[in-house]
1. Can you say which of I, II returns 10.9 when mean count of other Cβ atoms within 10 Å over residues 17-24 is computed?
2. Computing relative contact order in percent (Cα under 8 Å, 6 or more apart) gives 12 for which of I, II?
3. When helix-only ellipticity at 222 nm (-39500 (n - 2.57) for each DSSP H run of 4 or more, over all residues; to 500) is computed for each of I, II, which one produces -13500?
4. As an exercise: semi-axes √(5λ) of the Cα gyration tensor in Å, calculated from one structure in I, II, equals 45, 28, 18. Which structure is it?
Structure I
Amino acid sequence: MAKTRKEVASPTRKITTKPVISPAMLPMEAITEVHAADGVYLQRNDVMFTAMKHTQGEFSDFFRALRDEGKVFGHRCPECRHLIIPPFMRRCPSCNFVEMKKEYVKDTGIMAATPVITVFAPSRYKGQEPFGTGRVFLEAADGRLSDTAMLVRVRTTRGTIRPGIYKKGTSVKLAFCDHRQGEMLDVFAVPQSELTLKQLRKSPLLESEIKWGRLSEVEFGKPSVQLRKTLQEVIADFRKLAEMVPRSPRATANLANWHRTVAVRTGGGTFSFVVNEGKLHIQKDGAKSADLVVAIQDPSILLTWLRDSTQPVGDVKSPALTDMVIEGTLVLNKPELETITRLDRVPRSLRRDHVVISQSTEAN
């Protein structure tokens, strides 16, 4: 595949660009058959091209400050002292439209409310989910909070974003991406409780100066005999699932064109599996260089999902793995949900293709 990124010169610096539409999302020329309840239809891949450009307008200085300075500023009314961030007005409507003044603020503040967590995002944000978005009141130089709250992404150093990390009033610090373009995604919030004193004092704090995917609150003690036994049952049932997948065209398609090594940490120990070429391969030990790390305290929760998944008939009654991620039972070390959602499609595919566990697998 041809390279899609290139360096573009600007008067002040080089900017790495990439296509607005990912090449992976471009359809190939094809006419396929679609089997419906009332017959077979031909389906043709087609495309509609629409391109546009728009400026940041009056917000350009604000975004340039994010990009070039790693700083945030707002507008303050010199009469009523009202401070707005971002600077969406230039004149104060409460003070006879007096011109507001530019004022830089600190990169610390508090959450205005519990952030919204997006799990199923539009195609533009594919590969970023789950992600959180919330509003932050930032501190002025005098320590007082701004009168309006700025909308930003919220992140955590402890795996994927999930309920309980943030709430109204959580103290946060803004951090900046190392490579910034001049947009709101150049900056994000992190809980102050997850940062060191040195990081809290650093301004601007860069993304590369933070250690991510620590899963620090999912540290397990010495596994009990029961948890170890349950883990062995989980590994055995994962092998059953792996043996069934190649006999299901739908399940194979669910895992096709996806290559991931996943380490699974549980309260009973660690194992790993590999998704490759539409197949599952189970490994007893945890992979040292995993693409994704999954942590769950109680392996019996996975066991319930696996045994439900390998049943030849009926609906899957256990919670989906995706639901476990959303509620925080299953913790990922980074925002990458596609591996989990692909696995969640497999049980239904096995049922639709009427795949059952072979006798040799049962014997093992």
Structure II
Amino acid sequence: MVDPAGCCMKFGVFDHMDDGGGPLGTLYAERLELIEAYDRSGIYGYHIAEHHSTPLGCAPSPGLFLAAVAQRTKTLRFGPLVYLLPFYHPLRLIEEICMLDQMSGGRLELGIGRGVSPFETRAYGLDFAQTGEIYHEAFELILKGLAGDELTFEGKHYRFHNVPMILRPLQRPHPPLWYGITIPENADWPAANDVNVVSIALRPTVRSIIDRYRAERTRLGKTHTPFMGVARHVVVADSDEAARKIARRAYPRWRNNFRWLFARHGAEPRITALYPPTFDELTAIDNGIAGSPRTVRDFVAAEIEATGGNYFVSWLAFGDMTLAESLRSLALFSREVMPAFAPARADAAQ
């Protein structure tokens, strides 16, 4: 077993903000209260997903929600994981990024991606077959717009000529970039472009991703170490049985939300195998943990040893978990799990 004190580890939170069955306004209010607790607890980053037309994502406009987060927190870094670039007009997104970074005092973490659901894409009138190249164009011009005084760009999908870039992000040339990754073959581009990564893959695949990511950076002579993260469902309670009771109830609702839009179209998400029907089956493949602080500490240490990652990202609220359950889970996690890795957290990527 790896010695926690010898690791390089920071802790973040990932959030789908899926439908828990209560009033929508209550979901937003309680999540903001929980995020304030993340801020007080020393969590490094809060990462929220963007989804549309599905109960998996009740924050389809992540920038709107993150504007509230910016005002309710002081040190917590935050951002989308990810903005679905083909779903935005790039000029509007450039301006939104600048506003959020300035409003937060430079705490925005900029996750970018294409979007993985053909059904969400279709609802926005987009052709899924074209969104790959749309994403690449949008990414290039957004970075160019964030860094320059004027934006001129000639592409297949976007054309701009001498558009004034009046707003600026506080972090120059742009906020830190993030990318979700599930297969090793996709590790080269983020490694070469200093993009932080988070994976939901199982441990052997994550190890392959991180090894390839590190190897590519070594080949290119890059010495700075970005975040290489892994995201897992986590529930902490005073005993293993108490934590499992919560997880066994809440996880199936999250999983139903995860599958809902695909099931409506008679399909299954490509990564359904990562999320089997029960939480016990999830823990059997080491893709989540519910237990006492000691049990969760052991799980995190095993994750570090197995994957080589330096950023552990938890789902601390999912399904129909109550605010009280998530707050208690966070309190135990921050007080009795994170300190075991504290020496490493001080040395992790900046």
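Every number in this text was worked out from the coordinates using simple rules, so none of it is lab data. The model shown is predicted, which means the values in this text are computed figures rather than measured ones. Cβ atoms are built from the backbone, for glycine too; each structure is taken alone.
1. On the way: I: 10.9; II: 16.6.
Source structure: I.
2. Structure I accounts for this read-out.
3. Values: I: -6000; II: -13500.
Of the structures listed, the value fits II.
4. Working: I: 45, 28, 18; II: 31, 23, 20.
Source structure for this number: I.
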